[in-house]
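Once you scroll down, you'll see the structures, which are given as structure tokens.
All of the numbers you see were taken from the coordinates with simple rules; none came from a lab. Source: prediction; values computed, not measured. Cβ atoms are built from the backbone, for glycine too; each structure is taken alone.
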Structure P
Amino acid sequence: MASTDTKTAEPADLPGIGAGLDALEATATGRTSLRRTFVDKIVPPITAVLVVLVVWQGLITLKIVDDPTKLPSPAAVWRTVQDAWLQGNLLDYIWTSVSRGLLGFCFALLIGTPLGLLVARVKFVRAAIGPILSGLQSLPSVAWVPPAVIWLGLNNSMMYAVILLGAVPSIANGLVSGVDQVPPLFLRAGRTMGATGLKGIWHVTLPAALPGYVAGMKQGWAFSWRSLMAAEIIAVFPDLGVGLGQLLENARTNGDMAMVFEAILLILFVGIAIDLLIFSPLERWVLRSRGLLVKS
């Protein structure tokens, strides 16, 4: 009788176990409250900015740095930003650089993605081009500006060429790294189900290599943005318009440190904004789709 009671008790416990597992799953996938999001995501960067501003103002108030031509006050930089806004120039500076950067990055994606797949899948191409891509990735972007100016002249084509030379190696190498980490079992299963050739690349290889690919895209954007700033600082020409890099160079030429800090802060702001608006959500989506986004 004892053994019979034990056996009949087991099925009765299964609904409870299932309910517990369902509860765990519901807890893990529940939406984060607005208050928690504010505390975890918004308060820390605001605190960091406030600390920087306090230290910055403290250096001036305590006369540790009392030369405004070397370190302007936060208020002086803010007034410079306000003047640019009131004159209608601030958004023009930002848009000139952002439009170039994003368009050049899109071109880099169109070139770097098939190049990365080719290097990852063809042994001869990897042996021939792989080391060159790694070398180009470590080459400072500013080194491409003089030859690009000589080849293409002072125009937007030169800007895009510098962006491509800076971003394509990172995107291609990121995709190669992602493809190398795809489990062979995925590829064999795809071939068994008829996913070969371009269909296999689209439905198996690229989705499986997505984490490395996204990391390469993120690094490629960073190289795109830095390459563009280097090109705008060195290749100054009226017909190119005034982007953030040229704004920084103009401020240096005029000895206006408040404008120098304005340009630096705007460059930093755009870089952070692109990361928060595009790449951070993309990374979260990739992690969530693989069950790797753990919420505490």
Structure Q
Amino acid sequence: MLELNDILKEFLFDCEVKNYSKRTIQSYKNCNALFHNYLKQELKIEKLEEVQGIHIKKYLKFMVQKKSKPTYINGVLKTIRAFFKYCIQEEYITKNPTEKVGWQKEGKVIINTFTSTEILKMLDAYKFTIYLNARNKMLIAFLIDTGARNNESCTLLKQDVKERVILLRGKGNKERQVSISPLLRKYMIRYERIRDFYFKDKMIKHNNYFLSNTGLPLTPETIERVVREAGKRAGVRKEIRCSPHTIRHWYAQEQLRNGLDVYSLSRLLGHENITITKRYLQSIKDEDIIDLSLKTSPLMNMKRGGK
């Protein structure tokens, strides 16, 4: 019989081979290790073949009793599902124990994000002066205009920036394109001029679009710090979390307010389906929905064929 810990190590190695992000791999590792520890301590189970659906349900109930939020529990279940999917693919087991384990009901998710005024102030928090300030301003503008994920900004290469579009590498290394607006292009021209002058006499080994002052690719933590500082300088409300992901939320809601349909937005955000995208729509106020409906009024947009 196969040890759970041994198969977990193999599963994590497979994730590295597939080029999953470090954060995804760490999440898979932590969540599954905690689950396996629960199986060992509470149910005396250490072998892969012994795990059944009822054991997973007991673990979910354990988390409910610990007052874990439904969104967190579903996130954990997602990582457990990924582990057992791998076990099925490798033919270590013939039946997936997560098959009949349902998701927690999450209810309506309200996403609080920045106001447009706060976004403008964050954009003005840095100036095109020295290299780091120019890079930080460009970063904020890039996040605002593309809705890119944090890691997508870190892995963006110079050759990914085309004349009219930017190529982003999302989760699972899936690629998608986002447009370059005229204002973003203006910022890019200024940033690239400052960046190229700053690094012209330095030996640079990396071809990332955004670099540290020593020429290294940025880490997600660095970008989070840049956004957090921008929020601080802009005087963003304390209840709003200043992060790249919150800018992504603002981007999504603003696109919907401007009339973009949810299916197109889902593709721009790199979502696998529109279920996650719909959360952004739920968080838009009713009065904003009324304004949106006026823009798309069937009567107002009809072409009259005659009198």
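Quick check on the output: 2.1 is distance in nm of label points 7 Å out along Cα→Cβ at positions 36 and 220, derived from one of P, Q. Which one produced it?
On the way: P: 3.5; Q: 2.1.
Clearly, the read-out refers to Q.
Of the structures labelled P, Q, which one yields -25000 when helix-only ellipticity at 222 nm (-39500 (n - 2.57) for each DSSP H run of 4 or more, over all residues; to 500) is computed from its coordinates? Don't skip to the answer; put the middle values down first.
Numbers: P: -25000; Q: -18000.
Computed on structure P.
Taking volume of the Cα convex hull per residue in Å³, for residues 116-163 alone from the coordinates of each of P, Q, which one would give 95? Walk me through the numbers on the way to the answer.
Details: P: 84; Q: 95.
Computing volume of the Cα convex hull per residue in Å³, for residues 116-163 alone on every structure in P, Q gives 95 only for Q.
Among P, Q, considering only relative contact order in percent (Cα under 8 Å, 6 or more apart), which has the greatest calculated value? Could the numbers behind the result be given before it?
Working: P: 21; Q: 18.
Answer by largest value of relative contact order in percent (Cα under 8 Å, 6 or more apart): P.
Tell me which structure, out of P, Q, gives 1.19 once Cα Rg over 2.2 N^0.38 Å is calculated.
Values: P: 1.37; Q: 1.19.
The structure behind it is Q.
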